[in-house]
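Below are structures written as structure tokens.
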Structure P
Amino acid sequence: MLDIPYRDLHIPAMNFPSQPWPVGMAEQPEPLVRRVLAANPSAFTFTGTQSYVVGNGSEVAVIDPGPLEEDHLAALLAAIGDARLTAICCTHTHRDHSPAAAPLAERTGAAVIGCAPLTLADDGPRSDAAFDASYRPDRILGDGESISGLGWTLTAVATPGHTSNHLCFALEESGALFTGDHVMGWSTSVVAPPDGDMAAYMQSLQKLHDRADRIYYPAHGPAVEKPRQLVRGMIGHRRQREKQILNLLGEGLAEIEAMVPRMYAGVDRQLWPAAGRSVLAHLIDLESRGVVSREGERWQPLPG
């Protein structure tokens with residue numbers, strides 16, 4: 001297994017930070033941003049989903065309202081307080097991010113604005129949440145489109161890869177970027193076909209690396225204070241994984257089931273089936289570039 005600083009799969013529960021965690025509390029990492037942690041910790045959400053309240057005046061927005069849990073909704077409403085909620089923004093439609101959008105909209109009258117709807121049935125083992133079939137946006141934001149309120153502006157940054165509908169949101173006034181599941185400091189993002197796309201994910205990482213955002217606020221885990229450095233490392237990590245796959249193919253390991261134990265020797269075996277989805281994502285990308293070919297479940301490198 002390569003000696004790399006990032007995990008391809010979310011870390012297991014025994015590696016969580018020590019409790020107590022600030023569940024339900026409105027932390028304020030900077031003047032225009034408050035963060036509220038939902039009580040949904042797991043191997044794919046870390047300590048839970050972090051919803052963000054943006055704005056510090058009479059109008060605010062919420063980014064990633066999170067799972068449909070009454071206590072979390074109550075905590076978000078308390079963080080909003082007397083301000084008018086003008087927008088509920090979702091980075092993507094996994095069930096740990098968007099289900100609370102509809103009830104929050106019903107209670108506040110706010111519009112649901114952000115990513116496009118997307119629902120896919122499971123076709124294999126998962127290491128992230130399933131899709132939210134209830135998500136119904138009032139407005140879909142395209143890349144570069146903005147919404148604003150009193151003292152704040154959020155601009156959509158399209159970042160497909162983890163899912164095809166994934167958006168990040170840039171807070172123009174402070175240089176912060178809300179990265180959803182695309183970039184997190186505690187783990188690499190899950191990229192699982194058929195919707196997860198490794199080529200798109202790598203392009204989206206490069207897109208963020210080329211930006212000058214000051215800080216990242218992911219939906220899971222701590223803020224990223226050196227974003228370009230982290231993204232550069234993540235790009236390098238994925239390239240190392242690709243090289244490892246090609247080396248294993250060169251050794252005659254032609255099936256994903258044979259590659260995974262070599263590539264993920266330090267990962268809990270229960271996660272190996274999901275790890276295979278990440279390997280598949282790399283192989284599909286390599287196939288599209290004419291580097292490998294497949295016959296059934298067997299893969300082989302192409303000459304040249």
Structure Q
Amino acid sequence: MRNQKTIRQAVSISGIGLHSGKRVTLTLHPARANTGIRFLRTDLPESREIQANVRNVHSTTLATTLSSGDVKISTVEHLMSALWVMGIDNVLCSLDGGEIPILDGSAAPFAQLIRKAGLKPQRSARRFLVALKTIEIRVGDKWAILRPSREFRIRYTIDFPHPVIGKQSFEFNSNTNFLEEIAPCRTFGFLKDVERMQAMGLALGGSLQNAVVLDDVKALNPEGLRFQDEFVRHKVLDAIGDLSLVGYPILADIELHRAGHELQTRLVQELLEQPGAYSIYVPGKQEDLEKPLCLAQAAYAF
């Protein structure tokens with residue numbers, strides 16, 4: 001894990017966008033070291049690459065959307081989680097539409113796609129972001145807290161007044177098998193909210209094939225849940241995707257309570273903006289700690 005990685009060959013997958021309802025093909029391409037995770041719209045005549053970085057976050061309404069000028073890529077969090085768990089530092093993600101396909105609503109199909117492509121080690125060393133200060137954001141009964149740690153850990157709690165969900169907690173740490181315990185967990189929503197979301201131009205592609213849908217008393221999916229606490233596990237999946245936009249693998253202890261995309265993104269932004277809140281560490285080269293300004297200029301390298 002000391003060196004960066006890309007994929008060995010280009011691979012593609014197609015599906016509809018959860019919010020747009022439009023069919024899109026995503027292709028992952030090998031990329032040079034230190035170029036990071038980048039997105040490219042192939043359906044636009046003068047598209048530009050968008051770096052997977054929190055500075056490019058355009059919206060966090062029910063999904064994480066990146067932009068550069070008027071070019072947007074939405075619902076990136078599931079793919080970003082899969083790239084994180086598979087250890088991919090550098091890859092170009094091209095797609096012929098404005099939204100990453102939702103597939104089955106989880107990160108598992110993306111992880112399988114990356115496995116199909118294969119991993120290719122690169123010569124450049126990985127760099128890690130080490131948290132040095134506690135960052136805390138509270139909005140009503142929601143909060144996101146980041147504390148210094150020697151490992152990456154997330155403790156997530158949700159609390160929904162619904163008989164199938166209720167209060168659920170899950171901890172992701174170095175002993176968690178992401179591919180088995182987190183990646184298969186699907187996004188979820190409530191039937192009563194569908195009309196409101198569709199009026200906003202959202203959830204136009206949502207169905208029982210790509211989301212867990214709940215009425216007032218039960219989940220409507222005939223196959224049931226993949227885990228009893230699939231809901232909080234999916235929140236962990238989303239959080240990993242959002243936190244990866246810091247630009248480096250993080251060494252921090254992160255506590256999230258009903259946080260969602262907005263607070264998770266704000267937590268990363270606060271971390272980068274507070275003076276002395278972090279340092280950049282290269283294993284085996286402790287003397288090569290970089291100044292905070294360098295992070296804004298560096299490529300994403302998880």
Structure R
Amino acid sequence: MEYVSYPDNFFGLVDPLSNYESSKAVILQVPYEKTTTFMRGTKNGPKAILKSSVEVQPYDEEMEKNICEAGICTLKPLKAGEEPEEMMENICNKIKKLAHDSKFPVIVGGEHSITPACIKAFSDKYDNLSVLQIDAHTDLADEWDGTKYSHACALRRCFEITRKIIPVGIRSTTMEEVEFAAQNGIKIFWAKDVYDNDEWHDDAIARLSDDVYITIDLDGFDPSIMPSVGTPEPGGMQYYPTLRFLKKVFNKRNVIGFDVVELCPNEKEASSDFTAAKLIYKLIGYKFFKGL
């Protein structure tokens with residue numbers, strides 16, 4: 001498996017903390033952008049996150065660990081292909097290989113349309129898979145701008161693979177998508193209800209199966225802390241409350257992988273890139289240093 005070496009990999013790690021054989025986590029870069037509808041540039045997300053990651057300090061004050069000791073390998077950017085079907089197949093095959101090798105995949109996009117390919121790959125291994133979605137939008141449209149593979153359709157395509165979808169932080173959608181969710185037993189955790197309390201955590205986690213895939217559209221966060229996204233929406237989630245929730249998910253469920261998508265880098269605003277990199281680092285820590 002071809003991977004990126006120091007100093008150009010995630011976190012700027014040297015061997016043996018970054019080779020494929022010994023690393024527990026593997027960063028899969030998918031700079032795919034085909035259907036973005038507002039701000040373009042998500043294809044540059046993986047590169048921006050890798051660049052900022054080298055500025056993140058290795059010691060995590062919460063876990064009192066150097067998270068990178070788990071080993072984090074960075075694969076070379078995946079050439080997903082231009083056509084949606086080709087993109088789906090290439091991503092799916094790559095993740096199947098990572099799962100077969102007992103690696104923990106961390107997929108860095110790119111636009112949200114890559115997520116169904118990830119779910120398809122894992123569904124072959126996990127019979128009762130659920131998807132936790134952090135997002136400003138439901139992404140449950142059956143079709144958008146003439147295609148079923150739009151980023152606005154990402155969770156609708158996931159729903160066709162597993163019916164266990166738990167969307168959190170939602171604050172922008174359509175009546176049709178709300179009705180679809182209601183008709184199919186999808187409980188929407190609206191941003192207006194979750195932003196200032198933790199009372200919803202147990203309800204959300206109870207709806208997850210034992211094996212969980214997490215998809216994080218960075219516009220799920222409030223633009224005050226994550227302005228550089230493709231479709232920013234006011235009223236979003238904050239950093240520490242979101243981490244408290246995600247830590248509980250990792251402790252109570254078997255998280256099999258996650259993606260971080262929809263960063264739209266702005267050369268005049270680097271905080272979003274850095275926050276995304278640190279978020280990825282934290283979640284790897286939650287996976288391999290549970291309970292700390």
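Using Rg and Dmax of the Cα atoms in Å as the calculated read-out, with 19.4, 65 as its value, let me know the right label among P, Q, R. Kindly include the intermediate steps, with their values, before the conclusion.
Numbers: P: 19.4, 65; Q: 18.4, 57; R: 17.3, 51.
Comparing all candidates, it corresponds to P.
One of P, Q, R was used to calculate relative contact order in percent (Cα under 8 Å, 6 or more apart), giving 22; which? Going label by label, the one that fits is R.
Identify the structure, out of P, Q, R, from whose coordinates distance in nm of label points 7 Å out along Cα→Cβ at positions 113 and 273 was calculated to give 4.2. Here the read-out was taken from P. Comparing mean count of other Cβ atoms within 10 Å over residues 89-96 across structures P, Q, R, the highest figure is found for P.
No lab work stands behind these numbers, since they all come straight from the coordinates. None of the values given here were measured: they were computed from a predicted structure. Cβ atoms are built from the backbone, for glycine too; each structure is taken alone.
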